[in-house]
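**Student:** Listed next: structures, encoded as structure tokens.
What follows is calculated from the coordinates using simple rules that are stated; it is not laboratory data. Model, not experiment: these values are computed from the prediction. Cβ atoms are built from the backbone, for glycine too; each structure is taken alone.
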Structure P
Amino acid sequence: MKLVKLVLRLVSQFAAALAVQFVGGQGMTAAQDNPALMVAAGVLTAVLGVFVYRLLVGRMERRQVTELSAKGALPGLVGGTLGGLAIFGLVIVDIACNGGYQVHGLGTIPGAVGLFGFMAAAAATEELMYRGVLFRIIEERTGTWISLVVTGLVFGMSHLLNPDADLWGALAVAIEAGGMLTAAYVATRKLWVPIGLHFGWNFAAGGIFSTQVSGNGTSQGLLNATTSGPDYLTGGAFGPEGSVISVGFCVVATIAFMWVAYRRGNVKPIPRRRQSDADQQVAAESDVLTKLSR
């Protein structure tokens with residue numbers, strides 16, 4: 001019965017966040033020729049996703065939704081965003097130093113503005129679905145490490161649906177995002193830093209450096225740039241997320257976040273199996289007989 005309730009919680013909460021993402025995506029598609037409207041639609045989608053999550057989770061689980069606590073929200077979002085921008089920036093610098101990234105001039109500000117809204121919506125709704133719902137609920141049954149691996153693989157494989165995706169790119173995302181973003185959640189036990197990291201990384205990729213993002217094609221952001229060279233360096237059609245350099249930087253970030261998580265006591269072990277009511281009854285009767293025989 002408890003397992004059934006857990007599955008129902010997972011499915012209903014995940015579906016609610018997915019519905020918000022779908023509705024927001026339709027709105028941004030309709031506004032794709034108007035960057036200002038795209039920003040408004042993207043931010044509104046992110047806000048709506050947080051509101052729906054807080055309402056549904058709070059009512060279903062009858063608790064304070066501490067993972068979206070207002071306390072620390074702004075520092076978490078800002079710090080996470082700066083971290084995502086910085087890590088992806090280091091990836092691009094490294095790729096450029098190896099001859100894999102070339103800047104040809106300036107790109108387009110309207111394009112970058114429109115991507116700001118799109119990436120905000122994607123970061124918020126995906127973190128609510130995968131870290132807020134999927135990881136958190138599975139962790140209740142399996143502990144932190146198993147849930148991190150399982151949900152990371154699910155998140156990575158979901159990217160196979162993208163037009164230019166391949167298996168290596170999906171596995172790379174599983175390691176990078178499935179590791180780094182989940183570890184950021186475990187370290188803070190809040191969703192703000194993962195949302196910020198996710199947004200900063202994606203916006204840097206498409207909105208600033210104009211690279212392919214998770215196999216979704218090349219975006220036109222602030223820079224007019226191209227990538228060239230071996231796929232292991234540039235990530236090929238999947239984008240820099242498929243580069244071994246991205247994997248390396250994100251593994252380092254994952255280790256750092258998990259170290260913080262351990263220091264704070266936030267890593268949960270595999271829960272011990274509780275005795276069934278029948279087992280508890282047998283144990284109680286055995287204790288009584290033991291005392292009577294003394």
Structure Q
Amino acid sequence: MRLLKQLVPVALVAMVGGQAAAAVDGNEVLTLIIGLATAVVTVLVYRWAVRWSERRAPAELAGQGAVAAVGRGLLIGVAMFAAVIVNLVFLGDYRVDHGGSVLGALGLFGFMAAAAVTEELLFRGVLFRIVEGWIGTWSALTLTGLLFGLSHLFNKDASLWGAIAIAIEAGGMLAAAYAATRNLWVTIGVHFGWNFAEAGIFGTEVSGNGNTEGLLHGVTSGPSILTGGKFGPEASVYSILFGALLTVAFMWLAHRRGNLVPLRRSARAAATATLAQ
């Protein structure tokens with residue numbers, strides 16, 4: 001019940017925001033405004049839903065320290081994608097044909113802000129956080145990571161390989177980032193940094209959604225296993241490698257901080273909560 005009380009309102013805001021962004025497709029200024037508005041409203045709705053259903057303040061999305069936490073995540077996300085591009089450049093599989101569009105980058109800023117906030121609050125804030133309390137950190141990471149990857153199968157040029165890649169490099173990695181920090185602002189920053197670097201800076205395809213017009217007009221060529229093909233660099237083995245390495249690092253940090261929830265403890269907690277209801 002708690003899961004639905006939080007999942008439904010956040011998903012509704014994400015859906016409305018997505019429909020509004022689609023309606024103004026091609027208008028970068030309106031896309032920026034709608035994207036930022038969607039991000040803000042989603043944060044407010046999540047906070048309300050947690051207070052309503054759990055009778056507590058959402059410490060994982062507290063206002064204090066939010067800017068610094070987003071900044072840390074942003075650096076990680078941008079650095080991760082930049083590492084992918086550096087490897088593609090080294091092999092001659094990525095080049096910049098010419099400059100892109102500042103307006104296009106602004107529109108992508110709003111769009112990616114909305115995507116990062118809504119997806120993180122849905123998948124890490126609601127699904128992973130609550131399911132972790134039932135089945136433990138490792139099982140919740142695997143399950144929600146797979147769901148996150150499969151959710152990208154609905155994209156234009158999606159593929160099963162691309163969905164698997166997203167599940168590993170993003171679904172698992174972002175859940176691990178939350179387990180390590182217990183802070184959703186960090187995961188939002190990582191998610192946004194990765195997506196905006198991919199589309200808004202380097203101008204590559206994102207999750208099979210087609211070409212984007214960022215600050216640079218980037219072109220990828222070469223084997224799909226390296227470039228990701230039509231799905232974009234997120235289906236590259238480089239993305240999977242760096243995402244997997246970050247997952248290991250975050251899970252090590254979560255273990256060191258005592259943040260991992262074992263299955264036995266979570267099962268007892270779930271049973272106790274059921275009896276209390």
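**Student:** Which of the displayed structures (P, Q) returns the greatest value of Cα Rg over 2.2 N^0.38 Å on calculation?
**Tutor:** If we compare Cα Rg over 2.2 N^0.38 Å over P, Q, the biggest value is for P.
**Student:** Follow-up. When mean count of other Cβ atoms within 10 Å over residues 67-74 is calculated, the result is 13.9; to which of the structures P, Q does this value belong?
**Tutor:** P
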